[in-house]
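Quick heads-up: structures coming right below.
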Structure P
Amino acid sequence: MSDTPFYCPDIRENPQLPEQESHHCIKVLRMREGDRLTITDGRGYFYDCILTEAHPKHCVVSIEKEIFRGKSWNFSLHIAFAPTKNMERNEWFVEKATEIGIDEITPLLCRFSERKEVKSERLRKIIISAMKQSRQAVLPCLNEMIPFQEFISMPFSGRKFIAHCYPLKKEPLTQTYKKGEDALLLIGPEGDFSEEEVQKAIEKG
């Protein structure tokens with residue numbers, strides 16, 4: 001039995017592993033029919049299953065038991081960040097954000113952004129892998145890249161924070177954020193947010 005769960009978002013409706021997961025199950029782990037495995041749907045559930053059809057492209061399983069393992073907190077943490085030029089740093093960032101339990105991740109396109117686009121599919125694979133490796137059952141939401149001005153105009157009911165290097169009044173996050181509050185944190189590009197972006201964010205609350 002594998003210690004790392006497999007990911008299958010529609011396991012209830014279709015008890016069959018996706019092709020990539022099937023390949024890993026059969027070709028890498030050498031699992032056989034009758035072996036036990038754990039699957040998560042990324043929506044808060046783990047499933048104890050038995051492999052009933054061992055095929056490298058479409059493994060079929062039988063669900064023996066489902067276990068709810070949703071978030072252990074009832075608030076939302078959203079990080080919006082401007083991706084760096086070095087893609088490996090962005091991949092590391094979303095991996096660690098997933099491991100610590102961030103609920104939503106949004107890439108931002110800012111005035112000083114050095115990276116104007118990101119490969120969302122690649123980042124999504126990193127997030128899925130991090131969820132599985134950390135044995136979590138809730139997959140963070142990864143949004144498409146969005147212009148800064150458009151993003152800050154979107155509604156958000158929780159606390160909002162923006163990290164910047166300008167000489168404005170600031171307080172440590174540990175002193176202003178109270179555990180249990182919904183929170184949105186904005187992180188700028190390598191050249192920081194522009195002064196105009198910071199001012200507009202402050203005006204938006």
Structure Q
Amino acid sequence: MPKNIKYYRKAFTHKSSVTSSDKHKQYNERLEFLGDCIIDAIIADYLFQKYPNESEGFLTKMKSKIVNRKSLNQIAVQLHLDSYLQSNIANVKENDALGNAFEALIGAMYLDKGFDFTKQYFISKIIERFFDISFLEANDTNYKSQLLEIVQKKKQTIVFDSEGVEPGPENSSQFVSIIKIDNVAVATAKASTKKEAEQRASKIVIESMNIH
């Protein structure tokens with residue numbers, strides 16, 4: 001049971017639900033920041049212990065496969081966090097707000113229960129439930145990294161251009177990534193983060209090359 005329920009109330013309060021008359025009401029962005037750091041620490045420790053003989057590069061790749069915007073959003077949906085989140089977002093399941101709320105929840109849990117409890121919860125209830133670690137180990141889903149390796153082998157030049165932002169769903173930011181190989185634009189993709197936009201654009205290029 002929670003010791004301090006106020007942390008969890010704050011974790012499920014999106015800033016879109018806070019009006020000018022609620023200027024003293026706190027929303028979840030600070031807890032989101034904290035939760036993001038705690039998740040990173042938990043995953044880093046988990047992988048460090050699980051793979052004692054692997055390189056830093058391997059651990060970094062595995063971490064990025066587990067912790068990314070897409071996976072956090074999917075976990076939040078499967079945990080039905082939309083039932084708890086206070087927001088004025090119409091299609092919250094299609095927005096990063098749920099993934100952010102999940103990070104805020106982990107931040108709240110850390111403040112309420114401490115690191116050891118939060119780590120045990122995350123490993124047993126999140127990693128072991130939602131991730132097939134053996135599958136992730138055998139499959140590379142970092143499309144940008146794959147594309148960079150391909151281009152380097154072919155001795156080509158590659159540039160990832162970010163063309164600022166465009167309004168997205170519920171006025172959220174949408175980053176546009178354009179990939180140029182040898183100064184020729186070969187793919188364009190949009191996402192709520194620059195990193196995800198680059199991954200999507202890279203996937204388009206790899207699939208067009210029929211590389212699996």
Report summary line: Calculated from one of P, Q, FRET efficiency 1/(1 + (r/R0)^6) of positions 33 and 97 (r between Cβ atoms, R0 = 25 Å, to 0.05) reads 0.10, and the structure in question is P
Query raised in the report: Which structure, out of P, Q, was FRET efficiency 1/(1 + (r/R0)^6) of positions 49 and 185 (r between Cβ atoms, R0 = 41 Å, to 0.05) derived from, given a value of 0.65?
Result: P
Query raised in the report: Which one of P, Q has distance in nm of label points 7 Å out along Cα→Cβ at positions 105 and 153, as calculated from the coordinates, equal to 4.1?
Result: Q
Query raised in the report: Suppose you compute semi-axes √(5λ) of the Cα gyration tensor in Å for every structure in P, Q: which one lands on 39, 18, 12?
Result: P
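Given that helix-only ellipticity at 222 nm (-39500 (n - 2.57) for each DSSP H run of 4 or more, over all residues; to 500), derived from a single structure, equals -15500, which label among P, Q identifies that structure?
Q
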**Report entry** Value 28, 12, 9, calculated as semi-axes √(5λ) of the Cα gyration tensor in Å, for residues 65-120 alone, assigned to which of P, Q
**Finding:** P
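Throughout, read-outs are computed from the coordinates displayed, never taken from laboratory work. Just so it is clear, the structure is predicted and the values come from calculations on it, not from any experiment. Cβ atoms are built from the backbone, for glycine too; each structure is taken alone.
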